[in-house]
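Once you scroll down, you'll see the structures, which are given as structure tokens.
No value in this document is a laboratory result; all are computed from the given coordinates. These numbers come from a predicted model, not from an experiment. Cβ atoms are built from the backbone, for glycine too; each structure is taken alone.
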Structure 1
Amino acid sequence: MQILSPEELRRYARHLALPQFGRAGQEKARRASVLVVGAGGLGSPMLLYLAAAGIGKIGIIDFDRVDETNLQRQILYTMEDIGQPKAAAARQKLLALNPYVEVEVFNEQLTSENALNIISEYDVVADGTDNFPTRYLVNDACVLAGKVNVYASIFRFEGQVSVFNYQQEDGSRGPNYRDLFPTPPPPELVPNCAEGGVLGVLPGIIGSMQATEVIKVATGVGEPLSGKLFLFDALSFTSRILKVRKDPGLVIERLIDYEQFCAPQPKAPVPQLQVQELKRLMDEGADFQLIDVREPYEYEIANLGGELIPPSQISQQADRISRDKKVILHCRSGKRSADAIRELQKLGSFDNLYNLEGGILAWAQQIDPDIKQY
């Protein structure tokens, strides 16, 4: 049976010219199906290269929408896509790039209820997520469904890639994500991209490496990174490979409640202040102190006129904070300012601190819609 049309043979000519790949490899790619979980920083370059390479069926699961802050690194999207569901926008771009591939969209969140049903329909799963609950869910579902999990992650200037649950020649499975990280780290030690930042080109580098491993697994070409963790540092442009060993005592029997599994311990509550109350205090000219605990670049984008004290300096600059009048702290969403209050309370003598609930985002939504959001 003719698997590749004459048009496809012309399109993939550079693949066909590779002795290790050839027509057999291209036909395997054409028959392969790959589910990409997350169409963000890693998913963007990976999806483009998988479609360009001729992977026959590509699934995309993502329930997020394109935001302006994504465009610094998520090269699959443009200004015209802002506000659109990522999965649908990605599908349109992939079919424009290669009309010979099938693209299936799941505009929903991957959960313990739907994970096995969705993942079971694909040959290979590529994890491009950015949070631990989904990362562990993808891993465990792949183990239970007998699917290969091509993993990657990025943070600031560093990235890592590996291939988990790979089927060896003897039929056994290689190490999985839990062999490397049995349990998640404390959530307070895992800032997201908004708080920790990420070099815009880094997901392009790591996502392309991830696409390479997906293609190798799908076509049987080369040696996948099974039992190995590839580490890359963009600042020094160095890399190294660590061995990952399988834990014979590790058994995954079912999917669990991953949000609770990865959830932080409850933090002590702090006094809250609504944005409407802050607006009233401002309008009345009340005597209070407003502290902005974000980073300087965030302050330049949008601010409420408060005194800027970055979160890393809050303890060292505690003497700038009044102890005899109401002090209101805020950040982007209210999380960092609440943590800053807890840190200040440990120093003692502070019983006048209030957290602006919802932060500057709530202010933009409820008080001033013209203020810049990011």
Structure 2
Amino acid sequence: MDKQLNIIALNIPWPANYGGVIDIFYKIKALHQLGVKIILHAFEYERPPAPELEAYCEQVFYYKRKTGLLQNFSILPYNVISRKNPLLLERLLENDYPILFEGLHSCYYLSDSNLKDRIKIVRSANIEHDYYLHLYKAERNFVKRIFFLIESKRFARYEKQIRQADLVLAISESDKTSLKSRYPKNNIALLSAFHENKRVSAKEGTSDFILYHAKLSVVENEKAALFLINKVFSQLKYTCVIAGMNPSPALLNAAMPYPNIRIEANPSAERMNFLIEEAHIHALVTFQDTGLKLKLLNSLFAGRHVLVNSLMLTGSGLESLCHQADSPEEMICQCNKLMQIPFNASQIAERENVLFPTYNNMFQAKRLYDMIYGAN
């Protein structure tokens, strides 16, 4: 008998070029390979409809977000109320298949009485109120700071809606522990991030530059990049590259005085893959410990030495594969040391041993399949 699944995506998951949609797209692709017939409901947000998704989905429906100032006058999070669409509910009621809500952002209809007898799964990719609180702390613009603070408080209240879910999928061990402490009666399982890597493709040898890569328009990532520029990269003699989507003028200006620091804005997928593969060190920093950072996984699968601060590793189980440093002085020291050390075959073998099967898409998809439909 065919297995069918509704997936509600907070954004159109193609192109798969930043954290949230990467997890969604490669999850869809892996479930499709297992024979699951997917009906995708995707909210349009800063990207057009994507015919590419039809290769993996039986049907794809798109919904406009209702954005604007008026949506802020609600006790619900702006990111939830702006994804209210009666047509979505109508289409969900046209079948009786399980529903996978991708993130709290997509959960407006989770507690709707019309869906009370449906199997409902919530993918938790972040502890959202913590995430927005960190954005509030990192943001410099006063209006955005207030928005992030209010959104954090709204999400802290709204998170209780996951009690209506039959299954909650946490993306990291630390997130699972956090959710389980607040919702002990819920079925909360660990399901690691889906990603583009099928194998460890890291290259042996050396190169002459250090890389930080991220979606640079996200204030948390910009804060990390500014930290690296001002505290670490500016103190090194090596070429340092910061690559990602939509860097701000402030970030471009911060790098300008340093001839060894280069920002590559909006690189193509091919260029980004080249940078990830060729960098000698991946320097990854975060100031929040929720979720799982896909940039960390991509660096471990495809890059050479990976240097992180401890918050980057929280709940990942990947400590043995990374070099850790928390202060600028420690990072500078580690960079100077690692630039002299070739990346070798034994380190690649260790990554293969640690990353598989936990971070293999098909392994995770089979676990998800069994959780939804029952093991064969």
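For FRET efficiency 1/(1 + (r/R0)^6) of positions 65 and 249 (r between Cβ atoms, R0 = 30 Å, to 0.05), the calculated result is 0.65, so let me know which of 1, 2 that is. Walk me through the numbers before you get to the answer.
Details: 1: 0.10; 2: 0.65.
This figure was derived from 2.
Given that FRET efficiency 1/(1 + (r/R0)^6) of positions 113 and 337 (r between Cβ atoms, R0 = 41 Å, to 0.05), derived from a single structure, equals 0.10, which label among 1, 2 identifies that structure?
Working: 1: 0.75; 2: 0.10.
Considering all the candidates, the number was obtained from 2.
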Can you say which of 1, 2 returns 5, 21, 27, 22, 14, 8, 3, 1, 0 when P(r) over Cα pairs in 10 Å bins from 0, in percent is computed?
1
From which structure (1, 2) was distance in nm of label points 7 Å out along Cα→Cβ at positions 25 and 281 calculated, if the value obtained is 6.4?
1
